[in-house]
Structure 1
Amino acid sequence: MAIRNVREIGEPVLNKRCKEVTEVTERTLELIDDMFETMYETNGVGLAAPQVGILKRIVVIDVTGEDPILLINPVIMETSGEQTGNEGCLSVPGKAGVVTRPYYVKVKAYDENLEPFEIEGTELLARAFCHEIDHLDGHLYVEKVEGELFDVEAEEEE
């Protein structure tokens, strides 16, 4: 396992649509392990493959620090409600912004054996599903920010 470099806003790989995963190879499993390790090392709650320079539809999420979720080829099946709150991104370091997302999200995805499953989430998990799946289509949360981005450090000091 290894910590991978997180790509930052402005790098073209972050604006490209990712390819479907059709088989899970040893390299794919290594990528998944590296993504989890990178996410935990950088104190993120989610990480999408393009954020480490790989154009594959793979997402890792852990909103509690104890419940790792792997989503391969995820698709949002259902949403409801609304929540508005601060959102940040490892690819936009030091910044955050206010974003409205669904309160509830249901996702269909595949596990490391390419077995299909469905998973539901509310609140932060629902936000993470939407945020990370947006990455797979070449979109960053900054496109959805209501108002201006703000400096995270300055906000924490107030």
Structure 2
Amino acid sequence: MRIRSLLLLLLITLIAAFTALNWHVFLADTPLSLGVTTWQAPLGLIMLGLLIFVVAYCLIYVLYLQSNVLMESRRNAKELQTHRELADKAEASRFTELRNFLEAGMKQRDAQDKATQQALMARLDTMENTLRTSVEQSGNSLSAYIGELEDRLTPDKNEPAATR
């Protein structure tokens, strides 16, 4: 038990002990004035009854407040759980959307890479063909020069010896 509960229990026990020890005084008749008339009744018993009524009223009020707080906290907990589920769904949706966005970006990047690779391969093929043509032309030119030099260096059988 908490300290407040123990103190309340101790206080009620002390009041009960005081009432039990002075019960004959509580039952003694005394003249009570109601403003208009005077009446004979046990003042201690009336005061004890009023005390019990006030304590019972306070306990009922505390229980009412506590039940309202409990119902409000349950309602807030349910609302919080609902909001938490909505937030989780929204977050999952955002993750799904992000994943889809990234996949689309990756596919677009792959398509760009393939297009770039195809363009590069086409350019390399063109350069290779140009280089091959150039090498062939150089080879043909070189062969022609070598043939011309050979013709100049080798004596022709039809030519007279004096011109050689």
Structure 3
Amino acid sequence: MSEPCIGCGAKIAKIDGPIHRYMTSAPGCWARYGELLGILSIEPRLQAARQMCVDAYAVTHPGRPNPQAIRSVAVHLLNLHDYLVRLRPVGVPRLLGRKRDFHWLHPPSFRSTRTVVDIPLSGSDDSIAPAARAWAESVWEAWSGHHAQIATWSAEQGTS
């Protein structure tokens, strides 16, 4: 039996289980994400793919407006901006500098984005890494209505 994830909309196995404390998702989506991260953490060559998946998952499960969710979405969107727009190497997540007064960005529809179920849980690095990048790119495109705001935040961080 499956259900759509309340966050990203992915068709996911309907299970009972935990979810993240402020990201909104179905338990099956949160479980699949945990399984994916476990696999990506094993192989050092997949660190960039892992970060792309972390950022993509976080911004497709933004939760409800509260200071922690607002900051989380902002940081993960700034990461996507850095490596997809500014073409910086994917690496350690961004640490926030001076800018700390982010505001809630109304989440877009994720109907046309890839999701955690589009990333293979087995296979070669050559199949996992491109799938992770495609997920990140599709999610970034979904947030296109907020790209100007994200670029402004990036400039205010002093990294533009």
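A short reminder: the numbers here are calculations on the coordinates, not readings from a lab. No experiment lies behind these values; they were computed from the predicted model shown. Cβ atoms are built from the backbone, for glycine too; each structure is taken alone.
Quick rundown of the values:
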item	result
Given -7000 for helix-only ellipticity at 222 nm (-39500 (n - 2.57) for each DSSP H run of 4 or more, over all residues; to 500), calculated: source structure among 1, 2, 3	1
Highest-scoring label, criterion being Rg/Rh (Cα atoms, Kirkwood Rh), for residues 12-59 alone, among 1, 2, 3	2
Test item: distance in nm of label points 7 Å out along Cα→Cβ at positions 28 and 84 calculated as 6.4, pick one of 1, 2, 3	2
